[in-house]
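Enquirer: The next part holds the structures, each set out as structure tokens.
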Structure I
Amino acid sequence: MQIIADILTVVRNGARKTKIMYQANLSYSLLNQYLDYAMETDLISVSSENKGYYIITSKGFEFLEKYNKYSQRSKQLEEQLQQVANEKEMLEKNYVAKSANSEPRNPL
């Protein structure tokens, strides 16, 4: 999905293969595979006015908008998970490890 989103971002204002290939950091072979896929799924099309010039479709804009929201939310969740992991590590280090090293208490 990231590669498709990169391609759509490049062709947002229209672009030729060379520009897409360099800005999306793809080999020529991969570029052709992804362009074929993006065209088959109606995310991009070839400009009728300018052959070899790729443009994003309305479906492509919709995908890009939803992907960007997904990506942003995913990043937020990863940050939250990292914070939870850090808090757990701190609790284990400061409380559990000390309890395990101290002498057991007599419950009576």
Structure II
Amino acid sequence: MIKVTLIEHDGTEHNVDSEAGQNLMELAIANNVPGIDADCGGAGACGTCHVMVAEQWRDKTGEPDDLETSMLDMRPDYEEGQGSRLACQIVLGDSLNGLTVQLPEFQM
């Protein structure tokens, strides 16, 4: 099992387990974590599953591609280089066991 911590804007932590191959958005939705809207269902086309990846995990989650960056650019809280990612684009695997992400105050 892959352990992931999602932290709401108010500091509430959700410690959840995932199987390899599931994306972070699916995991959050399946565990009723508030703060992930996922309006497009994981197609990377809406930006409503925005998370901020903790600095120590950014190398392992990778950089957003051009499509993901275009979705993130529409967010008023997006700052390049600050770990912003779309949860639907982070596929969980053994290398992400222990991953911690922060949820924004709101999804757009």
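No lab work stands behind these numbers, since they all come straight from the coordinates. For clarity, every value in this text was computed on a predicted model and none was experimentally measured. Cβ atoms are built from the backbone, for glycine too; each structure is taken alone.
Enquirer: Where does the value -20000 come from, among I, II, when helix-only ellipticity at 222 nm (-39500 (n - 2.57) for each DSSP H run of 4 or more, over all residues; to 500) is the thing being computed?
Expert: Going label by label, the one that fits is I.
Enquirer: One of I, II was used to calculate Rg and Dmax of the Cα atoms in Å, for residues 31-70 alone, giving 10.8, 34; which?
Expert: I
Enquirer: When distance in nm of label points 7 Å out along Cα→Cβ at positions 15 and 47 is compared over structures I, II, which one is greatest?
Expert: II
Enquirer: Also, quick follow-up: For structures I, II, calculate Cα Rg over 2.2 N^0.38 Å and state which one comes out highest.
Expert: With respect to Cα Rg over 2.2 N^0.38 Å, the highest-scoring structure among I, II is I.
Enquirer: Tell me which structure, out of I, II, gives 1.2 once distance in nm of label points 7 Å out along Cα→Cβ at positions 7 and 55 is calculated.
Expert: This value belongs to structure II.
Enquirer: Now for a different question. Taking relative contact order in percent (Cα under 8 Å, 6 or more apart) as the criterion, which structure among I, II has the greatest value?
Expert: When relative contact order in percent (Cα under 8 Å, 6 or more apart) is computed for each of I, II, structure II gives the biggest number.
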